[in-house]
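Trainee: The structures come next, written out as structure tokens.
FYI, it's all coordinate maths here, none of it is from the lab. Because the structure is predicted, anything quoted here is derived from the model rather than measured. Cβ atoms are built from the backbone, for glycine too; each structure is taken alone.
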Structure I
Amino acid sequence: MLKVALLARLEAKPGKEADVEALLKGALSLADAESQTPVWFAIKLGPSSFGIFDAFADESGRTAHLNGQIAAALMAKAPELLAKPPQIDKVDVLAAKVSG
């Protein structure tokens, strides 16, 4: 059961929108490799606004993800690609439906 999640909001610098989109699309293989990350979405909210939503069974999964390769890659590229630091919120999952 999914209990905790992360919601990250990203705002691309002008002219860097395609680079942020490519970074997020490329991160899917890293998310697939994380055994404690059963749900991971990269989303586009607007022309220069993006997000990541991922959910976990428990706090250990969320912590592992925050210390993982996706977060490291995002933080390494943030000064180059983002207009401001990512806003990352720890949130609780109240209800979920995930099916293939």
Structure II
Amino acid sequence: MTHIVMWRLLETALGRPASENAVLLKAELESMRGKVPGLTGLEVGIDTRRRSNSFDVVLICAFESAEALEAYHDHPAHVAVKPLVQAVRGETVIVDYPAAAAP
């Protein structure tokens, strides 16, 4: 399964501008690497183009199964990141889809 989340951050939150919160959020999300069973890939990107229709931060995760993705939502490493996400996000979009089979 592939899990993609994009956040448009608040201009300011927690006393910091969105650009600083993006860096902090990236580090917190990357801290999940190697801690969540079934999470086989994790990439976090910060938008550099800053267009009006851009989102600020993207998380792309690969899971070995739909069950692993479901278990991830309640895993302590993921739960630990949620307060920061909730404090800095303005808008969120999510896409989950089965990984494509190799040709």
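Trainee: Supply the structure label, taken from I, II, corresponding to percent of Cα pairs over 21 Å apart with the calculated value 34.
Mentor: Structure of origin is II.
Trainee: For distance in nm of label points 7 Å out along Cα→Cβ at positions 19 and 83, which of the structures I, II scores highest? Display every interim value, and only then the final one.
Mentor: Working: I: 1.6; II: 2.8.
Ranking I, II on distance in nm of label points 7 Å out along Cα→Cβ at positions 19 and 83, first place is II.
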